[in-house]
Structure 1
Amino acid sequence: MITIIAGTNRAESMTLKVANIYNRILLTLTDDVQLLSLENREVWQRAEDMRSLESQFLIPAQKFLFIMPEYNASFPGILKVMMDNSDVKKCWWYKKAALVGISDGRAGNVRGTEHMTAILNYMKVNVLHNKLLISRVNEEIDSNSNIIKPETALLINKQIEEFLSF
């Protein structure tokens, strides 16, 4: 199973729009995919919502696709808190991940994806080499979660192709 993680809890985020694009594409290729939005999720402590999230989305997954906005030259704290409050061995060890960084600026969250790569490697997760960085995301994705530029669609499809065979 593949779990796509929209790595912010902000309402109506561009992150969730990009995650929905990946979800739509992956659902045409496999039915073994699910989308986890951190919006309205209680991950601050290891309580019922966190355990439910873990059993539904994290433990059964063999692969993770992280969609991460740039927050202060990294990624959102809510994503790190969710990971920190999970059972690391059951949720993460020896699994695989792909990373997508998004930003309004020019770098596409390059620092955040490198930061997450280091964290995932520490947690024994193998990370796909093809990390897609989507800069100026508001010029790439419209308000209805559609890709505006054909070049971006090609890059997303290439990353998905590599991720499925990873």
Structure 2
Amino acid sequence: MLRHLLLPDWRVRQCFPPRTQEEVAAAIAASESRHAGEIRFVVESSLTPAQLLRGVTARDRAIEVFSSQRVWDTEDNSGVLIYLLLADRDVEIVADRGLNGRVSPDEWEAVCRRMEQAFGKREFGPGTLAAVAEISCLLADRLPPRAGDRNELPDRPVLL
């Protein structure tokens, strides 16, 4: 709880400065040209005291963000949210139902753990870029691009 209360919002911008945000957006755009999925990356500094008292977990919050960022609102239900709760350095991936059975929960979990390891070394940009590349490979194999596919979600990271 203390980590959440003491972590200032500006810390997110320090870990993900404009240049890193641009690199992540470019990586997402390039990734989405290789598959029919839509990737959204969201970073939140911490949970509010009310959320903490209610026992909200990073997973719970990721599901809320999945909804509020409308990651579910894609034509093929192929949205993927990468959510980072910076206070805990906890990464959660929420994939829409169109990806059920195409990518296993263990595969998503492995991506999350590798990101967390990178973030533990303060390698926020490289860790995120590696995860986007890994997700791109997973989706390219299982959800190939379609003719006329359009970008349905913004590629720029969201800093909450």
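When mean count of other Cβ atoms within 10 Å over residues 102-109 is computed for each of 1, 2, which one produces 13.9? Going label by label, the one that fits is 2. Highest-scoring entry among 1, 2, by distance in nm of label points 7 Å out along Cα→Cβ at positions 46 and 62, is 1. Assign the value 36, calculated as relative contact order in percent (Cα under 8 Å, 6 or more apart), to the correct structure from 1, 2. The read-out comes from structure 2. If mean count of other Cβ atoms within 10 Å over residues 14-21 computes to 22.6, which of 1, 2 did it come from? The correct label is 1. Computing helix-only ellipticity at 222 nm (-39500 (n - 2.57) for each DSSP H run of 4 or more, over all residues; to 500) across structures 1, 2 gives -11500 for structure 1.
Only the coordinates and a few stated rules stand behind these numbers; no lab work does. Keep in mind it's a predicted model, so treat the numbers as computed, not measured. Cβ atoms are built from the backbone, for glycine too; each structure is taken alone.
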